[in-house]
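What follows is a set of structures to go through.
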Structure P
Amino acid sequence: MIKLSSYRKEKLEELIKRLVAGLLLKEIKDSRIGFISISRVEISKDYSSANVFFSVLGSEKNIKDSFFGLESAKGFIRKKIGKSLKLRHIPDLKFVYDDSVAEGVNLVNLIDKVNAPKADSPDE
């Protein structure tokens, strides 16, 4: 059990991120949730809600299935957060797809494509 009397908002966000990631890894066994990672958590100023950003490798269907799996596990996750962090008011969780990982992969692929030697160029 972790006591939060002296933690700041950033620490609470990091703790929630770690807890959700750990729950997904060890306790939540929903087949809809694919290879998922929690990228960050943002808590509102009044601590009443938290956006949990996640990324999924795979197709659009994998993303939607993972989102619906997370939504169905939301109550369980909130309950575990409340017990682990001893919070008086557990923030309402909102799961948000984070496409920054996919954008990063696309950017690297574009850079590799530009830097690749062209077969058409004459040899020196």
Structure Q
Amino acid sequence: MTDTSPLRRFQKNLNGGLIALVLLAILDEAKEDLYGTEIAALIDDADDGPPLFHKGSIYPVLRNLARQKWLTSRIVPSYSGPARRYYAITAAGREGLREWRRLWRESRDFVAVFLGDVPPRRA
């Protein structure tokens, strides 16, 4: 039996930043404010494979992004259940997302060379 704890640790560390990046991208594309369950459904619908993270892990990240002023949130009462917290991206969030997208692409491209996914660039 193989010890998978290093794999789990690696996945957890990798997902830490990816969740925030994905949430900002979703809210940047949204036509209206979204609440957590809607965001989780969009994540689920985006990929047929196993989820990279649990739905419940998005909520602390949403709250953290709101504390950083990258998102705004508002609570709306619901007639069919508990009140819902809706999120929207702010101008600071859009600026941060632009920078994170750049860093993501640079990192992805750098790692791809070492994994053999693309040939190295020669000057």
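Listing for the model above:
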quantity: Highest-scoring label, criterion being distance in nm of label points 7 Å out along Cα→Cβ at positions 33 and 49, among P, Q; calculated: Q
quantity: For -19000 (helix-only ellipticity at 222 nm (-39500 (n - 2.57) for each DSSP H run of 4 or more, over all residues; to 500), calculated) the corresponding structure among P, Q; calculated: Q
quantity: Parent structure of the calculated result 2, 9, 16, 19, 19, 14, 9, 6, 3, 2, 1, 0, 0, given that P(r) over Cα pairs in 5 Å bins from 0, in percent is the read-out and P, Q the choices; calculated: Q
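Just so you know, all these numbers are worked out from the coordinates, no wet-lab data involved. Please read these numbers as outputs of a predicted model, since none were measured by experiment. Cβ atoms are built from the backbone, for glycine too; each structure is taken alone.
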